[in-house]
1. Assign the value 25, calculated as relative contact order in percent (Cα under 8 Å, 6 or more apart), to the correct structure from P, Q.
2. Match the computed value 3.0 of distance in nm of label points 7 Å out along Cα→Cβ at positions 348 and 364 to one of the structures P, Q, and report its label.
3. Can you rank P, Q by mean count of other Cβ atoms within 10 Å over residues 100-107 and just name the one with the largest value?
4. Given a computed value of -10000 for helix-only ellipticity at 222 nm (-39500 (n - 2.57) for each DSSP H run of 4 or more, over all residues; to 500), which structure among P, Q does it belong to?
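Here, each number is a calculation from the coordinates, and none is a lab measurement. In this text, all values refer to a predicted model and were calculated from it rather than measured experimentally. Cβ atoms are built from the backbone, for glycine too; each structure is taken alone.
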Structure P
Amino acid sequence: MSRTSYTRRQVCQIGLSGLASLSLLDVIAACGSSSGSANTVTMQMSFWGDASRNKLTQNAFSAYHKAHSGVTIKSWFTDFNSYFNKLNTQIAGNSIPDLIQMDMAYVVQYTNQKHLMDLSALIADKTIDLSDFDADLLENSRYNNVSYGIPLGGNYECMIYDTEFIQEAGVGNPVANWTWDDFATYAGNISKALSAKKIVGTSDASGAIDVFEIWVRQQGHELYTTDGKVGFTSDDAASWFDYWSKLRKSGACASAELQATITSSGPSASLLATGKAAFAIAHSNQFGGFQVLSQHKFAMNLLPNGPQIGLYHKPSMLLSIAAKSKYTKESAVFTNFLITDPGGVKAIGTDRGIPGSVRARTSLQAVMKDTDKAILDYETQIATNKLATPKKVLDPASASQIQKALQSVAQSVSFNKMSVTDGAKALVEQSQKALG
């Protein structure tokens, strides 16, 4: 037997006399508080990540439910490459999640499409309490000085390496202060020493937009200009493609064929985790995700230096609230739980980055794993030695198109379908078109 559903607003507008056919419980449930009584609120959260991140997230849901028994949170997750396509499908079907894990490259796009809620009022009344939050991390997450998502953590780009491969290759530990040429030589020596096992020095990062951005910043440019145009030059792109082409030719990095076997993002699909490369360039918050996949001990190192500082403190990801969510308050309370409450903070650990709240960091220190401590030490090293500078321009709405363009062009160059010069020209042209 089918039942007619009424929203709270419909019930309260029609009135009890107009709904005589409904049971008393139906009416009470509809006219009750938006926060609901037990088992009346079911929210949905979407996020990208792997199985280990999902496990941590489910732990956070369980911890939250113990203190908020009237709220149930369901979720879905997928790898980063598939995430936004799936999110867009939900949006098109008018079923956008209440809580949306958001990447900085997509903030402008989804904000301009009016999918993300302005959190200013919820921050002002301290439903989301940012009183002890890292000011720089928060500033780097705003669009037009408005928060459309709260950073779940911060990270820096880093190099993660297999210490056992390094020892076996006999090349000595990598030094913190090195150049890109130093790294090329070092990775090449690893490949030569471990060639019998078909282990290469490093994976090919030429299609990674986050690493390319560091390279561009080291040349004194930003990816984008303040007026929304391409900030990098053809020379920037050409030098980038040329660098990785030389590593492929020397055998220092993965061949085009080997790199092409990686069909998804994240640690689990990486050549480092599968024991085929000694180095991977990744976000610092991913260190634990890499380590759990191997019995070898991994370690972290700084990226090579350039003419200028390229690193910046990046919000690893934001937690946004859908503008059309029926559970704005509940979503905000859960957000606050994840970033400040010991139960939420300990549940997700540093998987999404070092938290911005002082309370969160304090509550984590007593239960930090060795991988967490390594991440914190790495970030402290960068902050103490002032090895990072703020990012000046937020990614535009079309940043995802430029990311795809880089991946496509980089692969064409790696398979010799394009020359380095033609690849650089194509990347600039495609980027200009995307921003146009």
Structure Q
Amino acid sequence: MKKNVNIGIIGLGQIGSRLYKEILSKRKDIEIKTGKKINIISISAKNIRKKRSFSFSKKKFCKNPIEITKNSNVDIIFELIGLSDGISKKIVESALANKKHVVTANKALISKHGDYLSLLAEKNKVNLEFEAAVGGGIPILRTIKDGLATNKISKVIGILNGTCNYILSEMENTNESFSNVLKRAQKLGYAEPSNPKLDLNGYDALSKIRILSALSFNKRITKTNCLMNGIEDIDIDDIKMAKKLNFKIKLLGITEIINGKLFERVHPCLVKKKTYIANINGVMNAVILNGTPVGKSVLQGEGAGPGPTSSALMSDLLSILRGNIKYPFGIPNNKRKQIKSYDQKFYSNSFYLRFQVKDKPGVLLSITKAFAKNNISIKNLIQDPDKKNKKAFITIITHQNLEKNFNSLFKNLSKNKFLLKKPTSIRIEKE
């Protein structure tokens, strides 16, 4: 790569603005570490008039971001818009086709179109870097691609969404409701102010799990429907009950190979208080990798916010400046194969279930009959009557059973006339 390297930044939100200032403030340091002089010569954003904490020459501003991807003077492009399709995809596609290196934090784009875009990068002998797409400032993707390159990874488990982890941690620490803590997360910038749905429903974490699967197991990105549940139905009563039972509730992303098939899932889990993953709190992320011969590797760090994200973006920038042309997913595209998905119906686990029921004779019998009908045995049962309001709460911990049997149980319970609302169900993570 030439000594003077020109950069284009597309997207000047929180992340793009932080990156812009980071690059300007660390140019000398970057030159010392890479021998390259860098210049931001072109930028693009939705609104040039928006108030920002930095100033820039209007000559650098380009209304149409696609023009930056075709500018022969630009060497590296940062895509920081964040859409899975539309303009984000067009920018990355055009940049790679025009032999520009691309750095992005866009997990939605990579999890959906990563196979195609990585092939495009490979054909044009340029980098497609996306360290910031998973785990914020944790160098998890580079660890898998480089540090653990000769290991055979069998399972990855992680807390991959800082928003959800913050909400669950705060509910436990303050005994406040989900809605109250969500509002605070939005004020602090940890959750989207207008629509935090993609964080809360598990989709964000699933995008990251799909990227981790492709890298860890050297496979194509899966497109099949996965087991995905979010935290929207977690109530403060569940947090309190988990504490009584010596558990904590965490939203986990898990991917593993079972009998040669890939099993990816994202859902809330009850985890024992003494475990490492249970003690990752606030906006922190953590990833645990099981590999051979390395054993268990743990990486932890901040997973949300402009600081950790810009740190990962800068790491990718320095990798490119050092002349490291790499396969985006660690191995050549033609060596990455499709893998069949494990049938989640045959996954075996135990459940925590909490019922709000009418306080009448025969209620408990009707519920336990549904369990017996589906061959699910009960390990613990706790009753908490509310005589004043003529209702009761029943908490049940089950023994392990097949997912398909639990699905059948939930269908049976949905018809139970004594239930006042849909029961809360949370899987219990195996130790």
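1. Values: P: 25; Q: 16.
Clearly, the read-out refers to P.
2. Details: P: 1.1; Q: 3.0.
That value comes from structure Q.
3. Details: P: 23.6; Q: 26.5.
Once mean count of other Cβ atoms within 10 Å over residues 100-107 is worked out for each structure, Q has the highest.
4. Details: P: -13000; Q: -10000.
Checking each candidate, the match is Q.
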